[in-house]
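The data blocks that follow each hold one structure.
Only the coordinates and a few stated rules stand behind these numbers; no lab work does. All values reported here derive from a predicted model rather than from experimental measurement. Cβ atoms are built from the backbone, for glycine too; each structure is taken alone.
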Structure I
Amino acid sequence: MAQTFAANPEYLHLGGAGGATLYGCDQDWFQGFWQRKAGCGACTLANMMLYLARAGKVARQFSIADAQGMLPLMEETWGYVTPGMMGLNSTARFAQGANRLLEDAGSKLRATALDIEKSAPQADSTREAALMIESGLREAPVAFLSLLRHQLGDLEPWHWVTVVGLSRKDQDAILHIYDNGSRFDQSLAGWLDAGGSGGFVSLG
């Protein structure tokens, strides 16, 4: 099984209660009700920015060890990828916000979006998405938008998550995901079989 990971996924690890490890930030840390309900995109972008900072790929540095330290960055990213009434349901809007933030942070990296449509052949979508994710992971974790309206394993409905790795398996690709402090794997083919649409945003 061929595997590709962001060089240092541990850059997203934060300290939790009792010495537990949290895998990226949690939208429940936001103060506002709408932020807690629709802040998954801002959380994902905060994870990506934290990774870039700890990897020395942006000039800014953050002194972040736990939830309390992560919240100011989450609040900042919220301002760049603020969700509307339907949430942040567009890879293009996420990429536009990410690019504004990257420019403001003095980074030459830029975000690229890939949309996945239900009507596309599954083999083509799997191949295209896997290639984009593998390329993006050379720089940073990749943002994944799932517009499924139902729970799929650990993947919540209508949700952004952070992809930190990918494993090729036959005609499938297994996504290694950090989401709201937890980690899990999701089959790309299984997501497409369930009617998955949405897309990915990578940095390069």
Structure II
Amino acid sequence: MFFKFKSSRREFALGDDNEIYIDNKKIDCDSLYKIKGNISISIIGSNNKIYIEDLSKIKNSYIFISGNNNKAIIKSTSSSIRGLQICMYRKQNNREVSIGKNNFINGDCVITCIGENKKVIIGSNCKVGPKTQIITTDFHNVYDIKTNELINKEKDIFIADDVWIAQDVQINKGSYIPNGCIIGARAFVNKKFDEQNCLIAGIPAKITKKGVYWQ
């Protein structure tokens, strides 16, 4: 499911004790309109926290949170972050999306974090190509017909440091991408990899070459 950013989104924070820190300064939730053009923020819920270390490097981006005790962190970068969307909806709680230092995110990257207590963690010094989707859920529940047990639960996603993600990649729930890996264009990543400095590509993604690095 792809959510295209619309610059006309209205900023709001509905709820109690939400905290937003921009450039290491806490801002009044009633003043969110002042940051429009860099990033739009919408919150429905209480005790949510957003930390953005360097607003000047962020353009045309959007954060939406629905629920309580959720957290979104975007650390400073020497590059730029453009067209990023962080979506935490369904009125769920205790989720976290964290983006480390010096990441370059290039256009229409959507991070959808659904599921109580779920996390999407991206390390530092990564490059993320256009139209990348990072998703902790299948969006629809699937049950065992005999036991009624839910068999496709939401799962965390972890992307380590120095990872290059090419264009049109989808990274699904339960994925783990180690340091120094390269994800080929249009790959579908849906599992944990445990070897660093690999080229990972395909549908579903697999290791196609080991012992590589990128600049």
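Supply the structure label, taken from I, II, corresponding to helix-only ellipticity at 222 nm (-39500 (n - 2.57) for each DSSP H run of 4 or more, over all residues; to 500) with the calculated value 0.
II
Of the structures I, II, report the one carrying the highest value of distance in nm of label points 7 Å out along Cα→Cβ at positions 102 and 126.
Once distance in nm of label points 7 Å out along Cα→Cβ at positions 102 and 126 is tallied for I, II, the winner is I.
Here Rg and Dmax of the Cα atoms in Å was calculated and came to 15.6, 47; which of the structures I, II was it taken from?
I
Going by FRET efficiency 1/(1 + (r/R0)^6) of positions 54 and 118 (r between Cβ atoms, R0 = 30 Å, to 0.05), which of structures I, II comes out largest?
With respect to FRET efficiency 1/(1 + (r/R0)^6) of positions 54 and 118 (r between Cβ atoms, R0 = 30 Å, to 0.05), the highest-scoring structure among I, II is II.
Once relative contact order in percent (Cα under 8 Å, 6 or more apart) is calculated for all of I, II, which comes out largest?
Structure I gives the largest value of relative contact order in percent (Cα under 8 Å, 6 or more apart) among I, II.
For which of the structures I, II does the calculation of Rg and Dmax of the Cα atoms in Å, for residues 46-165 alone return 15.1, 54? Before the final figure, lay out each step's value.
Values: I: 15.0, 45; II: 15.1, 54.
Structure II accounts for this read-out.
Given 20.8 as the derived value for mean count of other Cβ atoms within 10 Å over residues 158-165, which of the supplied structures I, II does it correspond to? Display every interim value, and only then the final one.
Values: I: 24.2; II: 20.8.
Of the structures listed, the value fits II.
Which of the displayed structures (I, II) returns the greatest value of mean count of other Cβ atoms within 10 Å over residues 38-45 on calculation?
Top value of mean count of other Cβ atoms within 10 Å over residues 38-45 goes to structure I.
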